[in-house]
Structures are given as C-alpha cells and as structure tokens.
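S.K.: The following blocks contain the structures, represented as structure tokens.
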Structure P
Amino acid sequence: MTSPSPIDFGSLAALIDTDDPARLREIADLFARSSIRMLARLQEDWARGDTKAVKVTAHGWKGAAKQACAAPLAEALARIEADLPEAAEAIAEVERRFQALQNWIDN
C-alpha cells in the first residue's frame, strides 16, 4: 500500500485556478519552507511543556496545510489538537508526515 501524496496537486490547481506545474511547485516549495519553521516551533513548544502554544501552533499550521492541499499533514496536525495534553505520538506523526513532504519536494 502506498502513502497518499503529501500534496494533492489537482485540488491545489483548482484552488488557485491554474495547472501550471511551475506555479504549483513554487507553492509547494513555499509551503515546505514555511513548514520547517512551524515544525521547529511545535517541537520547541512541546519541549517547554507549553500545551497551549502547541495547540495554537498546530492549529495555525493545520490551516496552512489545508490551504496548500497537504491533507495528510493537516490530518496529523488535527490529531495534535484533539490529543492534547498527551500529544507525543501525534507530534511524532507530524514529524513523519513533514519528512515525507520534504522527501517528496526534494525529488
């Protein structure tokens, strides 16, 4: 069984009203770069034990993931919101989904 694509380019193309591969790739790259900062913030918030900040960070990043049509990542972030204060496994899943996104973007 294969994992779903980290970004649904069909949905993204419909959302931004273009199917130009260069433009879609640019948006995916921008999202991936901003996600690096979001992951670092989420990890820092969790390490500090600041569950309120974890929830706020996860919520904001989830919205960005939905806008970028990155449903697998958005779903993992939603689990963090739902599983607080015991979000360690959900954060690990976000880290795996983010790494899948990074690997996919890099190839």
Structure Q
Amino acid sequence: MQRLSVNLTIPVPDDSVIISKVHLEELEKLQLTGVYWSMKDLENRVCKKSEWIKENILYPSKFRKILDVDEGGFVFYPKSKGQTWSFHAMLMSKFLDQYFQQIFSR
C-alpha cells in the first residue's frame, strides 16, 4: 500500500481556539452546574409558553413523579400564590433530552 505524507498548515483566527469535543462537553456542563432556571428560562429553552409546559411536561403524572422535588426530583412546584417555579438547570436539561420524544409526540 502506498502512503502519502502531507504537512498542512491551517490558520486559526486569533479569536478562536481548537479544543476536544470532550472538553467542550465538560465546559457546557459547567455552565449549567449550580444554575437554576425560572419558568421564563424554561420557556426560552423549550420554545413554548408556560401553559404548554405545564400541560405537557410539569403536570402529567408520569413526569411529575420524576420532576417534583417533593418526590426526590429537581423541580420546585409552587405551593402558594407568590411562589415561583425553580428548575435545576443541568438536571432539567438532561430530562428534556431524555424524554424529548415522549414530550413532543402525540
């Protein structure tokens, strides 16, 4: 078998760096570690309004038993007027990825 050896130089712009995919994924995880989303943050992530999110993600029993902090989950469900929703960003992000098909299919 023949081999061809090539020395190639590719310029990288000064405002860019090359990192491994593994390192990039670690950095992305760090962005969500210790971060909590509000309902507005979740609306922006899912691109749906809070009413849709509540009806299709937060209130169905199959998801609530996973999500509700009172059941060992990572979503604080408001118990009285004036309280706000709170979502553990990294865990909610993983949940949305894992259950994407179940959430968005009819």
Structure R
Amino acid sequence: MSNLPSVTDNDFQTTVLQSDKPVLVDFWAEWCGPCRQVAPILDELASEHGDKMRFVKMNVDENPVTPAGYRVTGIPALNVYKGGELVKQIVGAQPKAALLKQLDEFIG
C-alpha cells in the first residue's frame, strides 16, 4: 500500500482542515483493488510535489465518520481540501498524467 502518512477521524480537523497548504486525502480500504493501483502514483506525486501540497491517506473501514461526512461512497476517492474546505473530488483510479492535470491548480 501507499507510504503516505495516515490520518484518522480524530486528527482530520488538525491535519487536514487546519493545514496551511492544500491537502489531498486518499480515502482507501485494504480490500480495494483500484486503491492499490493508485497508491504508488500518489507516493510519486507526494515526493515530487510535497512542497506545495500535503498527501495523506485515510482507511475508510477504520475511520467511518469523516468519509460519511463528506459523502465518500466510492473509493478510491481523492479529496482536496484547502482553507478548511473541500475544493475538489476525484473518484476512481486514474493514471498519473490525469491526476496531474486535475491537481494542476494546486501544484502547478
């Protein structure tokens, strides 16, 4: 799985919503095949663009409150939060080029 730092229901507020830079949260689960496909791509993006944006992951099975609050119904779901607000949702595994294009406004 991904090497991104994990975030939980308990620390979501401080880690994500109060961050001084945009945060991409990878909502995933152990049993999710597409989540495993996108994990190495997110690791690459984090190492290449971690100075402009934080990348974290949240296991939806272990942390049901936050995903439910943001209506995460399909995974992988990549939500981008900026200034305490949800500003972008990307659902489903996508190739690196497509993710870069969708994240360009935050990391470009």
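S.K.: Looking at structures P, Q, R, which one was relative contact order in percent (Cα under 8 Å, 6 or more apart) calculated from, given that it came out as 37?
M.R.: Computed on structure R.
S.K.: Matching task: 7.1 is the computed value of mean count of other Cβ atoms within 10 Å over residues 15-22. Pick the structure from P, Q, R.
M.R.: Q
S.K.: A value of -11500 was computed for helix-only ellipticity at 222 nm (-39500 (n - 2.57) for each DSSP H run of 4 or more, over all residues; to 500); which of P, Q, R is the source structure?
M.R.: This value belongs to structure Q.
S.K.: A value of 42 was computed for percent of Cα pairs over 24 Å apart; which of P, Q, R is the source structure?
M.R.: Of the options listed, only Q reproduces it.
Here, each number is a calculation from the coordinates, and none is a lab measurement. Being a predicted model, the structure only gives us computed values, none of them experimental. Cβ atoms are built from the backbone, for glycine too; each structure is taken alone.
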